[in-house]
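Each structure below appears as structure tokens.
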Structure P
Amino acid sequence: MYDIVTIGSATRDVFLRSKHFQVIKSPKFFTGKAQCFTLGTKIPIEDIDFTTGGSGTNVAVTFARQGFKGASIVRLGDDLGGGAVINELKKEKIDTKFIQIDKRNHTAYSVILIVPSGERTILVFRGAGKKLSNKEINWSKVKANWIYLASLGGNLNFVKKAVEIKKSPLARGKGKKTKLAWNPGGADLRLGLEKLRPYLKFIDVFSCNQEEAAKLLNISYKKERQIFKKFDEVIEGIAMMTKGPRGVSVSDGKYLYKAGVFKEQKITDRTGAGDAFGAGFVAGFIQTNRIEDAIRLGTANATSVVEHIGAKQGILTRNQFFKESRWKKFQIVKHKL
């Protein structure tokens, strides 16, 4: 029996930092800004880091460092990148027996270009991750107190199977039900509310960012209370909405909790911050069953991650969270809905 099993993506990442990477403002680009460098020349790189990432492995490492027994379900190529992911998971004492090895496709790969201000552009090759197969999982062996669903590439078969496991009284033994957390990716959310609605009522912790929530529910991102009112209609569990540097809002259907962020010592790289918060929140909630404690751990974990290069280097251990004084004081406001 596992404490938690995570399902999602896995990547090999390379981070490139250069003072020659520049940011320009232009309405031609979706974000209003673009990253650029001179065409037709060699661009000096000041620093390079090789790491691993992907939502399925990022969240698995958070749970492992918080002391949970876990396994990760991802799909990798039969290559050096895949080997690096497996070695890192084993180093973190995460069970790798459910990992799928793809003989035809390379491991997913990301190239992250970081400008001096810390902003970045990510070049993404999805690779073997796109082929993660519901049918290749021996679901009878997936016995866990929690299942954490990360980005699933729009494949709702994983959510459907997780819901079936939750409905089964034998999933955890002694009639206890497996609990589900879901932090969907862009492809999952683009399926729309009507396709997701049948599954959302079974989710114990659902999380997305403010822009994603507004688009999914077709409500202005400025109308926070209306967003949570709608979430509370379709989700019986906890609904969580992250707001970047403005913090997070969380509803349990009775109360709305709001919090800001911890002061960063420095912002090095924001890659993996969302995964760090989502997994940290669930880890904290499992440990104490208190939303306030869950928010504090999730926020601390995300803060530590953005202070380091890559999605995993800054993930907090249980000892770091409880012993370091900077994580002890944190204001959370609670309002009755």
Structure Q
Amino acid sequence: MSRDLSGVAVVILNYNGVSYLQQFLDGVKQHSGNARIIVADNASTDKSRQWLQAHHADVECIHLLENYGFAGGYNQALAQVEAQYYVLLNSDVDVTASWLDSLIDCLETNPTRAAVQPKIRSYADRHLFEHAGASGGWLDAWGYPFCRGRLLAHLEEDTGQYDDTQEVFWATGAALCIRADLYHAFGGLDADFFAHMEEIDLCWRLKRAGYSIHVAPESTVFHVGGGTLPVESPRKVYLNFRNNHIMLLKNERFSKLLWLWLWRLDLDGLAGVLFLSEGKFAHVWAIVRAHWAVFFSIFSIIKKRRKTKATIERNRIGLSNPNGRFSGSLIIRYYLKKVRHFSDLIEK
């Protein structure tokens, strides 16, 4: 007998992704048991809503009046959804049979487990891990995210080397299963991020309060990636650099920020030089704009840091949970020591 998933709401945020809905929605319906399937439309202009009504009238739809981005869109949508568990699922994800079972099993094993992700493999190269999550997210000492199976741009082949259910630092927003009450108690995703790294920020807040984040690789999904913003998009570069700084300023302990933030600004400068050598002038300008965006909003970020701390203290269940945080530098190991595999990074 299949597991009862009536307390699960699978929420697909859509923005001009009718082609992905056409390609993947049938599979989500087929493999998600009796979970609720909801499409939250971020004011699409590609007739997504009309197609849904014509071809999937049984799927619940939430119509948002403007494009709130990934973070704001989910906050707006989930405010209208009552469930025990939310699954934030990208529209460009190909799910597999019983993919939800292992995720829910993982959370129900221990009430201190706040969120979990499946193993993410590439839709185009199905033997490879996929950039947005792979087999669970980690964070290095300098605030750079990476994954079991993905260091920076290098993707490992999945040979089962990371198939154990394990605690990690963050779970991918491409297929994030999270307790609904905790999502709301911690304020959901930071809407100011718009897109990129907002799920890492949320997971970090949960871990600061003593909760844990997991990956359950028994569940596997395949992700297209770059559906809204291509990997090489200057807009994506801007959001990644800006949001990473905001995330650090919100969550890193103050004594470490005193030196880390200045060091990170210098490293961003080196990244700009690399882009310049490759003729990617728009990317250089994106980094500059990201820095100015942080500088001009520094007082609001400080205010947000204080509010975040108060929320964490109000919902604390234990000491800050460091599991999934790498004590070394990903950048040094990757560029100077040529480490390309997660297992080698952690061992050295």
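Only the coordinates and a few stated rules stand behind these numbers; no lab work does. Keep in mind that what you see is a predicted model, and the values were worked out from it rather than measured. Cβ atoms are built from the backbone, for glycine too; each structure is taken alone.
Here helix-only ellipticity at 222 nm (-39500 (n - 2.57) for each DSSP H run of 4 or more, over all residues; to 500) was calculated and came to -9000; which of the structures P, Q was it taken from?
Label of the source structure: P.
Given that mean count of other Cβ atoms within 10 Å over residues 72-79, derived from a single structure, equals 24.5, which label among P, Q identifies that structure?
P
So if we calculate FRET efficiency 1/(1 + (r/R0)^6) of positions 216 and 248 (r between Cβ atoms, R0 = 30 Å, to 0.05) for every structure here (P, Q), which label has the highest result?
Structure P comes out on top.
State the single structure among P, Q that was used to calculate distance in nm of label points 7 Å out along Cα→Cβ at positions 120 and 136, giving 1.6.
Value 1.6 for distance in nm of label points 7 Å out along Cα→Cβ at positions 120 and 136 corresponds to Q out of P, Q.
Assuming 13.9 is mean count of other Cβ atoms within 10 Å over residues 56-63 as calculated from a single structure, say which of P, Q it is.
Q
For distance in nm of label points 7 Å out along Cα→Cβ at positions 24 and 312, which of P, Q scores largest?
Once distance in nm of label points 7 Å out along Cα→Cβ at positions 24 and 312 is worked out for each structure, P has the highest.
By the measure FRET efficiency 1/(1 + (r/R0)^6) of positions 8 and 256 (r between Cβ atoms, R0 = 30 Å, to 0.05), tell me the structure among P, Q with the highest figure.
Top value of FRET efficiency 1/(1 + (r/R0)^6) of positions 8 and 256 (r between Cβ atoms, R0 = 30 Å, to 0.05) goes to structure P.
To test your reading of the models, identify which of P, Q gives 11.8 for mean count of other Cβ atoms within 10 Å over residues 32-39 when calculated.
Considering all the candidates, the number was obtained from P.
Kindly point out which one of P, Q the value 1.00 was derived from, the read-out being FRET efficiency 1/(1 + (r/R0)^6) of positions 184 and 272 (r between Cβ atoms, R0 = 35 Å, to 0.05).
The read-out was computed on structure P.
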